[in-house]
Structure P
Amino acid sequence: MEWHPISLAPPNELVMTKIDDEAGCRNEQAMMRRGNLWWINVGEPGEMYVYYTPTHWRELREGDRR
């Protein structure tokens, strides 16, 4: 599956995200955008938002960690 610019990410849908910039590829994880915030552990007791905005997203694949 192809990575897309984060500006095209669908709201309120769990997707795989990452940061990929001049410092390299990192922080690859499943998250959901609600408004301007990105959330991890969606629907679980430890649900929280992160203090960064990913640069890319793609649809989740079977086997992706949610």
Structure Q
Amino acid sequence: MTTLLAVLLALAAGWTWGHATARIRHVPIGAAPEQDDAAIRAEFARFNATLAALDFPTPPDPKDHP
């Protein structure tokens, strides 16, 4: 029983120490707004090219139906 209590105490102390010393690193993963916009435009172009290559029927335009 004493061993179990000692193990639980060690785990609790380790858990507390680990969370108290944890570091959060801020890593920026973006680019300049112009680079972001260019990458988004390129991705949309690639997506539209992929969709154009698929054989989907053209959906009806809701404006055509009253």
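Rule-based calculations on the coordinates, nothing more; no lab input. Because the structure is a prediction, the values reported are computed rather than measured. Cβ atoms are built from the backbone, for glycine too; each structure is taken alone.
Values for this structure:
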{"item": "Top of P, Q by FRET efficiency 1/(1 + (r/R0)^6) of positions 8 and 32 (r between Cβ atoms, R0 = 35 Å, to 0.05), largest first", "result": "P"}
{"item": "Winner on distance in nm of label points 7 Å out along Cα→Cβ at positions 24 and 48 once structures P, Q are ranked, highest first", "result": "Q"}
{"item": "Label whose coordinates, when helix-only ellipticity at 222 nm (-39500 (n - 2.57) for each DSSP H run of 4 or more, over all residues; to 500) is calculated, return -21000 (choices P, Q)", "result": "Q"}
{"item": "When FRET efficiency 1/(1 + (r/R0)^6) of positions 16 and 40 (r between Cβ atoms, R0 = 25 Å, to 0.05) is computed for each of P, Q, the largest belongs to", "result": "P"}
{"item": "Value 317, calculated as volume of the Cα convex hull per residue in Å³, assigned to which of P, Q", "result": "Q"}
